[in-house]
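The following blocks contain the structures, represented as structure tokens.
Readers should treat all values here as calculations from the given coordinates under stated rules, not as data from a laboratory. No experiment lies behind these values; they were computed from the predicted model shown. Cβ atoms are built from the backbone, for glycine too; each structure is taken alone.
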Structure I
Amino acid sequence: LYDALYDMLEAEKVQGLMEKGAIEIAPLAYMRGRTLNDAFIILDEAQNSTTEQMKMFLTRLGFNSKMVITGDITQVDLPASRGSGLIEVQTVLRGVEGIEFVYFDEGDVVRHRLVSAIVRAYDAHGARARDNGNAADGA
């Protein structure tokens with residue numbers, strides 16, 4: 001988030017907005033007990049949130065506020081025993097009025113041109129692994 005802010009605004013402007021409290025960057029753990037009114041809230045790297053953390057975060061939404069949650073479900077760093085809140089929330093909240101899910105693919109990458117090729121290669125590798133697993137299950 002810091003990188004994006006400094007890409008869009010001059011450092012002095014970012015600092016000034018932070019000092020005024022117009023921009024606040026806070027760890028997820030500091031959200032408990034808060035209600036975020038009149039705010040635009042971003043949860044970044046949400047693939048590493050647990051189910052409990054995701055619910056806690058979503059229920060902080062106050063009046064006249066919007067939330068955006070970002071993450072890559074192919075980059076979950078949680079232990080296998082912990083489910084990703086970002087993965088589960090898609091099932092839990094699908095169909096709830098006022099909530100939308102937007103998905104991106106390698107065509108949406110705004111990094112070095114090789115990143116799109118890397119994403120495609122990993123997607124293809126994952127598809128082959130799933131196909132081989134399904135073939136083994138059916139044998």
Structure II
Amino acid sequence: MAAYKNAQFQAAIEHFKQAVADDPSLLMAKLYLATALKQLYIPEGDSPENIKIGKQAIEAFEEVLKEDPNNDTALASIAQTYYQMHDFDKAKEYQRRRLQVEPNNAEPYFWIGAIDWALAYKENAAKRQELKLNVPNAQGELPP
């Protein structure tokens with residue numbers, strides 16, 4: 001725990017791996033292992049090594065869900081990692097799973113809406129660019 005608290009995530013990962021190997025029933029060790037892996041992931045970084053780390057974090061959180069399918073921390077972390085990896089369908093899938101666990105939690109609703117808005121905005125922006133609606137007229141005004 002000291003390595004994790006001191007942001008020494010690589011050392012923490014090794015300690016948590018050892019804890020899980022020593023006692024596979026330690027759910028908190030699995031959760032901390034997954035969380036430490038997620039801390040190494042750089043959001044939106046597209047290098048192969050970074051993507052590998054993100055996938056390892058997701059896999060580690062999935063191990064937590066095998067034992068505790070309603071673990072909101074694992075569900076939220078997977079959703080966030082998929083969002084940061086721009087896999088919006090998977091991000092929404094895990095946000096929906098969170099809603100099944102905590103239907104009164106507003107956060108998953110927010111994230112689903114934010115993802116839908118971002119996707120719609122991207123499509124709208126591309127269409128406006130295609131129609132040259134982003135080009136100002138002689139008075140410097142953009143068309144509606």
Value -13500, calculated as helix-only ellipticity at 222 nm (-39500 (n - 2.57) for each DSSP H run of 4 or more, over all residues; to 500), assigned to which of I, II: I
If mean projected area of the Cα convex hull in nm² is computed and equals 12.0, the structure in I, II: II
Origin of the derived value 1.08 (Cα Rg over 2.2 N^0.38 Å, for residues 23-62 alone; candidates I, II): I
Top of I, II by distance in nm of label points 7 Å out along Cα→Cβ at positions 15 and 47, largest first: I
For distance in nm of label points 7 Å out along Cα→Cβ at positions 31 and 55 computed as 1.4, the structure of I, II it came from: I
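Please compute relative contact order in percent (Cα under 8 Å, 6 or more apart) for structures I, II and give me the label with the greatest value. Provide the component values of the computation, followed by the final result.
Details: I: 18; II: 13.
Ranking I, II on relative contact order in percent (Cα under 8 Å, 6 or more apart), first place is I.
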